[in-house]
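The structures come next, written out as structure tokens.
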Structure I
Amino acid sequence: MRASIASEVTRELGKALKPEIIEIVPALPKTRSGKVMRRVIRAAYLHEDPGDLSALDDPSLVTTIAELRPA
């Protein structure tokens with residue numbers, strides 16, 4: 001699946017934008033209105049303080065993302 005995603009990104013956006021790492025997660029952290037919280041995803045993956053999580057629909061996804069990358 002990861003190889004398929006990488007090849008599709010390369011085909012659609014070009015070789016320069018091919019991701020180095022592709023992680024599979026059950027869902028992305030979103031607000032109750034459905035907006036993806038990119039700052040929270042980045043902070044969790046980099047083991048930084050994600051800030052206020054009160055707007056998230058499912059805050060447990062932050063832990064799932066943080067566990068993808070060893071501290």
Structure II
Amino acid sequence: MFAKPFLGALSGHSDSVSVISKCPSSLVKIVSGTFDGEIRAWDVSERRSIFSLNAHKQQVKGISFSRDGQR
């Protein structure tokens with residue numbers, strides 16, 4: 001669990017962030033997952049959410065990028 005004000009608090013999530021992953025090919029892309037099952041992709045330099053989806057009904061326990069950072 002990550003406490004606010006981490007990265008501008010990742011404003012947009014409705015629940016606490018449970019997992020974060022950084023893109024291996026970019027310094028500004030991260031994805032985060034929450035305890036309510038939401039996943040969001042972020043542009044850290046602009047502090048904005050690129051997209052979100054409700055991937056699970058419960059906690060997101062793990063998330064990662066592919067080695068090339070495209071997926």
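Derivation of every value follows stated rules applied to the coordinates shown; laboratory data play no part. For clarity, every value in this text was computed on a predicted model and none was experimentally measured. Cβ atoms are built from the backbone, for glycine too; each structure is taken alone.
The table below gives the values:
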read-out	value
Among I, II, structure where Rg and Dmax of the Cα atoms in Å as derived comes to 11.3, 30	II
For distance in nm of label points 7 Å out along Cα→Cβ at positions 18 and 34 computed as 1.3, the structure of I, II it came from	II
Test item: helix-only ellipticity at 222 nm (-39500 (n - 2.57) for each DSSP H run of 4 or more, over all residues; to 500) calculated as -10500, pick one of I, II	I
